[in-house]
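Asker: Structures given as structure tokens follow.
Since every read-out is calculated from the coordinates, none of them should be taken as a lab result. Note that the coordinates shown come from a computational prediction; the quantities given were computed from them, not determined experimentally. Cβ atoms are built from the backbone, for glycine too; each structure is taken alone.
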Structure I
Amino acid sequence: MPAATPRQRAKPDVPPSAPSRQLDVFPNPAPERDYAIRFEVPEFTCLCPLTGQPDFAKFTIEIVADKWCVETKSLKQYFWSYRNEGAFHEKVTNAIMSDLLQAIAPRFARIHADWFVRGGIRTFVTVEHRKRGWKPAAPVSLPSGEA
């Protein structure tokens, strides 16, 4: 069998995806019940608004959807849109919450941002939202089954 001939892939005229602040949504497939949706974004990047140096964080988002869910590809592009933006940790975390609330109006949302060490300080920012009147069900505690 002859050896494969190397071929360089051509750059597309229009990239298949790009950063965007548009959060696309779809109808919640089970609006009759509370269930948790968890997203982890381990490679978030933005810029320090004072120095222009990159800041890195891991975001964890937990949502109990109401009528709408956020589409994951648009969430990826949304997070990507912060890459060249300068913003303080607290502002970025709260802006992301505000945009999620506007897009899907969940029953509950929590965003936890773990900002990597910079200047000897590691920063954690956690933001929560509860829809007015929504109360989570009491946790179920099952026996361990051990004697």
Structure II
Amino acid sequence: MKKSYIAIGIIIIIVLAIIFTPNYLDKGDKKVKYKIVESSEIPEKIKEILPKYLTEERAIGCKLNEEIYVLVTRGEKKTGGYAVEVDRIVKEKKAKDDYNLIVYAKFKDPDPNDIVTQGFTYPFAIVKTNLEKMPESISLEVEYEE
């Protein structure tokens, strides 16, 4: 009889641990789904505002027709061969309905032996997210690829 109480107690503890552990460990960080926007698919409104941000290294959000886009820019480069790739976007819960975004991007520089375009370039990437609301802030985390 005593063994069955112990077994039931252990089962209850395991069930409670399964229910509450994910909530305790989850700090509200969620990956955001997104689709890369090809240059031919960039909406006209984004094409209009993009030149304002191309000279800076940053990630910005843009809401257009109830869709939220994220733009990652690298700034001005003296030659071609530089690239930007959005690796992942993480939604970091701030308050009940508020959140921040962390955009993880990979920057690739040309190899010194590469033949590249001689002239200023402004590498960027644009993605369309599945977000319904604009974030409070967006930060950019960069990893350089070799």
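Asker: Could you figure out which one of I, II the value 2.6 for distance in nm of label points 7 Å out along Cα→Cβ at positions 48 and 112 was computed from?
Answerer: Source structure for this number: I.
Asker: Then there is this: Of the structures labelled I, II, which one yields -5500 when helix-only ellipticity at 222 nm (-39500 (n - 2.57) for each DSSP H run of 4 or more, over all residues; to 500) is computed from its coordinates?
Answerer: I
Asker: Work out which structure the value 24 belongs to, where relative contact order in percent (Cα under 8 Å, 6 or more apart) was derived from one of I, II.
Answerer: I
Asker: Compare Cα Rg over 2.2 N^0.38 Å across structures I, II and report the one with the greatest value.
Answerer: II
Asker: With distance in nm of label points 7 Å out along Cα→Cβ at positions 8 and 40 computed per structure, which member of I, II shows the largest figure?
Answerer: Result for distance in nm of label points 7 Å out along Cα→Cβ at positions 8 and 40 over I, II: largest is II.
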